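Undergrad: Before anything else, here is the set of structures, which you'll find just below.
The numbers here are math on the coordinates, done by the rules we state, and not lab data. Being a predicted model, the structure only gives us computed values, none of them experimental. Cβ atoms are built from the backbone, for glycine too; each structure is taken alone.
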Structure I
Amino acid sequence: PTGMNCLRNDAHTALGIAAAAELDFIRVNVHTGTYVTDQGVIEGEAAHTLRYRKALGVDHGANRVSILADVLVKHASPLAPLSAQDAVKDTLLRGLADAVIVTGAATGAPVDEVLLSEVREAAGDSGLVLLGSGLSPDNATLLAPHANGAIVGTWLKEEGRVHNAVDATRVRKMAEAVRGLWRVNEASKR
């Protein structure tokens, strides 16, 4: 699947691009709730995003653009105390996201296994949970049982640095490490 994320939290633009380019998903860093970030306070706009997706005609059927939303997103802190369980429930049940994304504290930082386990439990068997940062060949088998897949970027770059070029050797290592870890099913392809 191919998707779009417009940083820091521009779901509107991401949806427009995804609809025009016939992409599968958008990633929204703050879909629900309010977070304090180095860019200022960011408020989720789930209702607006859902209405816009419907207006674009990409809310159902073959042209559907799924919404993958971070919970307790990296480089941010919730404005008020928020448990992983509440963040997941708000994102999936109130924000109607198609999947939740769990990250470490920063770009490339590994996901905390306890947090990931809490998110998996809160999402239930039918909720899609994706790793959003820090996946490596060294931790893939440890984290995979708690997730349905991963978004990988930084580890694939030369020396694992986000601004470097993609390293083909690292890509091959990652592909070998994750091959067979996740089943692709109809729910994960929506």
Structure II
Amino acid sequence: MLDVAIIGAGLSGLALAEQLQDGRRNVAIFEARERCGGRILTHTLPEPELALDLGPTWLWPDRQPRIAGLAARLGLKLFRQWDGGHSLYQIDPRQVPSLYIDVETHAGSRRIEGGCGRLIDGLLKRLPDGMLHLQHRLLSLTDRQTHIDLVFATANGDRQLRARQVVLAAPPRILEGALEAAERVNKALTLTD
């Protein structure tokens, strides 16, 4: 039986797993997709310094000290967002764009050298082998008072596990949709028996 099952291998799930890995707890992370990162996705072009963030891009160290602290702990370098030049905005495509007057467009924002995906890579390197389970889509959770039964859909069929605690570290709408879809399928199968 697991002590803690973490559902979702995005930034929150991976950061929690890193914090919980003290050798006293049996912790596992389950991710429905083939990749980690959740909303964070960075594509790197052939040149290492060309990283394209397709999700979150900026961080504000003064307003997001935990993310800035995580980046520092992982040894990641931050750089200022380039703010030079003029900004334009256009409300009506039939009109000429107007000059947008703003002293500091990005208000002290920073970017992570190599992209935000480096946060995910850094956390993954700190996790022990066997802790992460990709392509494990949660189908159901059942509270049994002393433990929680979990059922996952995997490439090799359904997998059942037990955990003392479960942390849902994925967007509620995604979890809700997955669990509702599984429930509808189960009801349909029950009605046809």
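Undergrad: Of the structures I, II, report the one carrying the highest value of distance in nm of label points 7 Å out along Cα→Cβ at positions 3 and 163.
TA: Details: I: 2.7; II: 1.4.
With respect to distance in nm of label points 7 Å out along Cα→Cβ at positions 3 and 163, the highest-scoring structure among I, II is I.
Undergrad: Comparing structures I, II by mean count of other Cβ atoms within 10 Å over residues 19-26, which one has the largest value?
TA: On the way: I: 17.0; II: 11.0.
Looking at the calculated values, the largest one is I.
Undergrad: Given that distance in nm of label points 7 Å out along Cα→Cβ at positions 11 and 147, derived from a single structure, equals 3.4, which label among I, II identifies that structure?
TA: Details: I: 2.1; II: 3.4.
Comparing all candidates, it corresponds to II.
Undergrad: Any idea which of I, II comes out highest on distance in nm of label points 7 Å out along Cα→Cβ at positions 35 and 51?
TA: Working: I: 2.4; II: 1.4.
Once distance in nm of label points 7 Å out along Cα→Cβ at positions 35 and 51 is worked out for each structure, I has the highest.
Undergrad: If you work out relative contact order in percent (Cα under 8 Å, 6 or more apart) for I, II, which one comes out largest? Could you put the intermediate results ahead of the total?
TA: Numbers: I: 14; II: 28.
Comparing I, II, the top value of relative contact order in percent (Cα under 8 Å, 6 or more apart) belongs to II.
Undergrad: Starting from the value 21.3, 68: which structure in I, II was Rg and Dmax of the Cα atoms in Å calculated from?
TA: Among I, II, the structure yielding 21.3, 68 for Rg and Dmax of the Cα atoms in Å is II.
Undergrad: One of I, II was used to compute distance in nm of label points 7 Å out along Cα→Cβ at positions 43 and 99, and the result was 3.6. Which label is that?
TA: Working: I: 2.9; II: 3.6.
Checking each candidate, the match is II.
Undergrad: Sticking with this structure for a sec: Given a computed value of 3, 14, 23, 24, 18, 10, 7, 1 for P(r) over Cα pairs in 5 Å bins from 0, in percent, for residues 27-122 alone, which structure among I, II does it belong to? If you can, show how the numbers build up before the last one.
TA: Values: I: 3, 14, 23, 24, 18, 10, 7, 1; II: 2, 11, 17, 18, 16, 13, 10, 6, 4, 1, 0, 0.
Structure of origin is I.
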